[in-house]
Structure P
């Protein structure tokens, strides 16, 4: 398992992640990219624990996602399964589990401070923290996609499922965009990746 994890994790994080996986009896599945989630945790009917993480994630996003999902398992074990999935118990557990990894031997210096700041109050998804998402994105494989904040006002763009939108005004943090086929307004995070149409 450690040789498999070396492909997906920062080198100095492999041993500690392997220990967490073994200690918590996790069946880890590395799966093809799912556009709606980076990973998930499930307790199977037989009582075993399964975590899936997308294989397409860069090493730093993979690490954060893996610890995020292990935090669900640990929080449910410790506090019971009636807690909110991303409530205070999970946040506390996620922060505690992540703390040993917030280290310059694991994260590059320009990413380390952003990660450390995020874990003062971690969110349900690293994608909802725009600063963290953009910092992590710098380590992704390059694509021909644009961020919403780069798309000029009034221009059309396509999202992953083929739907086409027209960019509108910015609210406090997100952008109002009109779906062309329905006329409905949707809100987009500024760092959502889209294909610009000309």
Structure Q
């Protein structure tokens, strides 16, 4: 898988973290650099670790599924992208969030926004990919997007939440389609 494809996957799985960061930033009465760095780090670490866990699980089953691996990647990425699109169009506006950073909430949000990365990591087990470099790229991308989301959210509110989720979902669907078409010899 090409580096640019991995980068687009990183953008796709980071979209949930970006959307949550917009909401967190919007509810900050004043910008708090320390909290922004803590949130960004937590989201980045979870987004980096989850694909590795998925990849480890997937490699245990790789010998059984190599003939249909491209279909597995296509279906997983398509389902994740479709879920993101569904949420973008069906979720009501976020409730107000307290300005204080709560560790429990941070952990729940970190896990919730990185579950998609676990499934993506599972699909990576069936591709020729360096999971270490990929996990680092996903983690760094998530860190940067989360930090940017907090800044933008603080300044502009949540008006970009839905477009970020839509873009993330479409990116994952397109990457899954590209993997399928590539393995079928169409591309």
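Read the figures in this text as sums done on the coordinates, not as results from a lab. These figures come from a predicted structure and were not determined experimentally. Cβ atoms are built from the backbone, for glycine too; each structure is taken alone.
A value of 54, 28, 18 for Cα extents along the principal axes in Å, for residues 21-108 alone, calculated from one of P, Q, originates in structure Q.
Highest-scoring entry among P, Q, by relative contact order in percent (Cα under 8 Å, 6 or more apart), is Q. Work out the source of -28500 here, i.e. which of P, Q gives that when helix-only ellipticity at 222 nm (-39500 (n - 2.57) for each DSSP H run of 4 or more, over all residues; to 500) is computed. It must be structure Q, since only it matches.
Out of P, Q, choose the structure whose coordinates give distance in nm of label points 7 Å out along Cα→Cβ at positions 29 and 133 equal to 4.8 when calculated. Working through the options, I get structure Q. Thinking of P, Q, which structure, once mean count of other Cβ atoms within 10 Å over residues 13-20 is computed, gives back 17.2? Computing mean count of other Cβ atoms within 10 Å over residues 13-20 on every structure in P, Q gives 17.2 only for P.
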